[in-house]
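None of the figures in this text is laboratory data; all of them are computed from the coordinates on show. Quick caveat, the model's predicted, so the values are computed rather than measured. Cβ atoms are built from the backbone, for glycine too; each structure is taken alone.
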Structure 1
Amino acid sequence: MQTISVDQLKARLDAGEPIHLLDVREPFEHENFNIGGVLLPLAKIQQMQTDAVDDWKGEEVICYCRSGNRSGMACLMLETAGFTNVKNLTGGMNAWQDSYGV
């Protein structure tokens, strides 16, 4: 599993790069604060309910959660499901908010 830092991701977003962001948190967390990712909670990934993002299998997918733990698990599961370029956002939304606020 590869990782990406919040600074690297922010620079790419600021440059306007098209990026597939996958938020694996719970809906209430996503509603409180998100950076535009598609919401697919970890429980759905564990059950292999990935239809919403199956089109991304051959493309870069950056997973994030609150701290980077759930998204790390999600990355491993997605790789097992055939996703070939999955990255975990190091530190998750905690690191994002520490660096860039809300």
Structure 2
Amino acid sequence: MRFPAYAPALTAAAVVITFLPGMAGVSAGVLGASLLMAYAVMGFAVLHAITRGMGSRPFALGGVYLAVIVFGWPVLVMSLLGLADTAFDFRGRAARWRGPPNPQS
């Protein structure tokens, strides 16, 4: 899952425009929230890619999912992780570090 190169700028513009009054602010809020949720999904994908092969992976993923369900605000951290992945390609780096998958397992 990859977003276009202009998506982070569009997300930032939508968040800034939410401070305008009226329908422009409401529309920008809907767009900004939608994009941030899409980046949160990407953040969870990054988390899954980074923890692949770790022995404590179920605990790490379970803890993060539980924190998001219970508190709610950690989804913003996942959005930031997804945005950071756009710039730094964490999933690609993790895949290159691990190497190709083993067909025997």
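For which of the structures 1, 2 does the calculation of distance in nm of label points 7 Å out along Cα→Cβ at positions 19 and 75 return 1.3?
Going label by label, the one that fits is 1.
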Supply the structure label, taken from 1, 2, corresponding to relative contact order in percent (Cα under 8 Å, 6 or more apart) with the calculated value 29. 2
For distance in nm of label points 7 Å out along Cα→Cβ at positions 3 and 59, which of the structures 1, 2 scores highest? 2
One of 1, 2 was used to calculate helix-only ellipticity at 222 nm (-39500 (n - 2.57) for each DSSP H run of 4 or more, over all residues; to 500), yielding -25000; that structure is 2
Value 15.9, calculated as mean count of other Cβ atoms within 10 Å over residues 11-18 from one of 1, 2, is from structure 2
Of the structures labelled 1, 2, one was used to calculate Rg and Dmax of the Cα atoms in Å, giving 12.4, 35. Name it. 1
